[in-house]
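Read the figures in this text as sums done on the coordinates, not as results from a lab. Keep in mind that this is a model prediction, so the values were computed, not measured. Cβ atoms are built from the backbone, for glycine too; each structure is taken alone.
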Structure P
């Protein structure tokens, strides 16, 4: 009797196993894909997804748009429950955090050496953490100097090449009586980072965790930033920090401000402005060089595969398809995005796009933020301290010392 029961149990297991294999073979692989692209980018992406499924009928892509503001915490919540989407478009600062938490699948053996060489080093770097490769760079960006060519030509000046030039050029473009200023700066600490690197300061050394935000070069950068308003008078005397991003764009589009720092994500909006009815009037060039060199933060997004993905080869096949040079070029042409593949910059519609090539010129001398799990949180305390300095409630040294202290607490693990 005991032998009959064991035989029946074994037969049931065999049937269950075979049934499972048949079901997997017959049904397509379904990959859940979360992304945070805007409406215009999603239109292009949806076309690529449809083409991929037509070419790979054995794979179905369940693509879902997740609001950027919710995406990080939403992914962490479902990943903790073991139910993360198979593929996720992660902001660069989230990637090392997710890797540290065990939410990602390493891709070292999947990304070919040829592909790794084709990716821009700065963009690929954000996927490298603790000696492993946790994703592939989908899109990159940086801040660059955007300028109104017509206004500069009218004033008889060239785009500034150095920080000293920025002051001299901006002075010739400033007329406070008419509410016009040569430059506009923000109370957002991300926009201060180009000055920090240009003056020889730093953020956090990812190798040893040493904090450099209150180094002498960083302090000098913030003092120069403040002087643009208080000493040189080339930025508006009063800035509404809560709305300064939108006010910057409106002022630039109407000719109120001649020069700003911004990323490629803003160019579609800017080109809709009255000053840029002729797209050729928008100039894009490197942020002026400081005493220690150039500075601009490299940003962007990565494609990652969750550790709960049950078909990693299919998931990588999908993201590698999306990331082909010709597909990156399509997203770039339609949305002024910056490809992460070097080869994409040589393709039609990208090679002759002055805006994209201007940003690529900036990327060549841009700076990576620290690739650490806490990287996405470093601006949380930095920005209020910056605004306190801009409001005269702290000196530059005090504001950056306070930021350093906050970062020390952030890095306590």
Structure Q
């Protein structure tokens, strides 16, 4: 009897010790995923069906490429999650210290990526302008990429466990219970946490986080906080845009890129791609590029006052440029308020309908003319940030203000937005709007 009591005592002590350990281990952790829905997560640039919930798992189709992020920023923390790929060679990722929106011309955010690739779990690297100091890396290549010291992953179809610790710019990763990767001096070192969609189905579950004391890093070391934008293009199709029969096969989704071949057979204004919704005051962000090889073309020289430069005979002066096509963005439902995309030396961002209207006052035509040319080379991505407040339009191109509060008489108070057909090949991406 005494032996039996002693055995019970041992079992009870083991239970207490085990319970104490579990409590200590779990102390301070809170779920980032509630197992029921995607509350507290923000779908940044994907279709609604890209991210869904089933059987207490987040199901990601992998299409299109893009991200879903937390609605809160984090600095120092311990993050745990489980994932499984559904196919061999499947790719995805976990981003930390992320900006709120995707980087120019990319479907992903500036952040630190923790690789989640079948057969290659554990790389930690800086993407889209972020930086870090790597360990166990190929220094001669100059990559900011830390490689794991051992392979700990389970194959496709099986669950894997990640434990990521972020402490004052130092990041460590444990895969299936063993720490394998380190990186230092991450910048940013505070930001959003993202799950990445990158081409193949992946499942996530048991996502939880324990926040640690932070340092309140400066803005330069913090991901850009939520600016209040939402996506107008979902990377999968043209939902939210008016698609007529003649546009099909011409305005089409190429993953995160919205591609137009310039050959719509629709009638008149329907060749442009219009939003279904009308907008009044807003900030519009649009990335664009001219993908075709440029060819020499004679184009006018436009003076700061909006007039074409003339020679001594009064003839308009032209110059030869490498031209890759023409397009633009219509605001408030009118082609008169067209934000130009082209290769003229005056630069993109011009408000064409007002600049060339001789009935407009000189100050209006001057204000509708770009102050500087801020275009990147043909083939490279550009980013417009267009602000429309009442009858005033401001255009920022690649971080530089080219049109500042141009007052446009007669501009409608509301109307749809259009991506312009001009008969040339053009690509758009990262189309976001913030209504004011």
Structure R
């Protein structure tokens, strides 16, 4: 029976996984080589924003089921299942995934594996990483073949990590033995009892599931944003169009949200790594379309910058822009590849004075982009603005009062970069409302009527 688990790497994935496993009743030790991070977690402080996780962290620490360490030896002696959750960032100067953190973790752990155990890869890596790490563990672990590797990709959405760990929409495990499958079924007994699908595959397929899923999500997002360009040219409304598409069960409404495009720490680097790995395998042409997905995503940024210039009278120099949002999505303080910050930085580079407000991600944004100005509130960001841009889908922005904000700005022009504002409400308050792909709103009244 599995009672003790280690989680190696306590970044976003690892910390969430460790905390949630402790909430399921396992004894968990989280390992990280960053002593300051370990001390912070042991004191009950998360290094990132994630709703619901701070409470579970506190409960786990108080119960004694959750602890943290910097010692691989301690983790190996403590646990029988080891989840490896370290980062696989994009390699500098390359599209390839940098798997050095994973390799380092395996090399540090393996010499301490002296009894039968299961090492489980959860990091997103290029297909083939699992096979090479399995061989590495077998060669370096004193337990030999008793130290087995399995692959269990994560499907966390930032802002929903607790739900996605405790009640996932599916669990995928790549295994090479019945024993490994049985151990993972025991780990995930509670969600399995609740009806979560459990998909057993070979390790290569399990590796590909995550990268393929992210590539497909990116494709859907860029597809609707590409269509939004056509809508602007044709005088149509992409939001209504996406609603119509979403009713088709073959397509689905998920990720068909037009706007500023995708960002974060997963989709951009994962589709690049997917293309790089396909090229290494000799099938690069199979994924060349992902290059266009990236270009469409970049065009979302340039289109919004161009629209801002148009609303500013044709030039940005000397104009003031209020930017609502810094995180790449609501529910997170992650600013990696954030479209909101790419737009803000581009406006600044074109000579505009840019003031940013984000309810959570402001401090991270300020540390990376000190050239921008930052406001303590939405109203302060709007103060004196010639154009107001809503670029992260925080509920606070969607529910903002356009009458109140209208009194703060110099010019009532708003760009809805996430199609989350009510155009009629803002126009009634005297605003010029604009969003990518919604040209019909400028002079038409495109509408969809749903039969009762």
Next on the checklist: Of the structures labelled P, Q, R, one was used to calculate relative contact order in percent (Cα under 8 Å, 6 or more apart), giving 12. Name it.
Outcome noted: R
Checklist entry - From P, Q, R, which structure was mean count of other Cβ atoms within 10 Å over residues 66-73 = 21.1 calculated on? => result Q
Item to check | semi-axes √(5λ) of the Cα gyration tensor in Å derived as 46, 25, 17 - corresponding label from P, Q, R | outcome: P
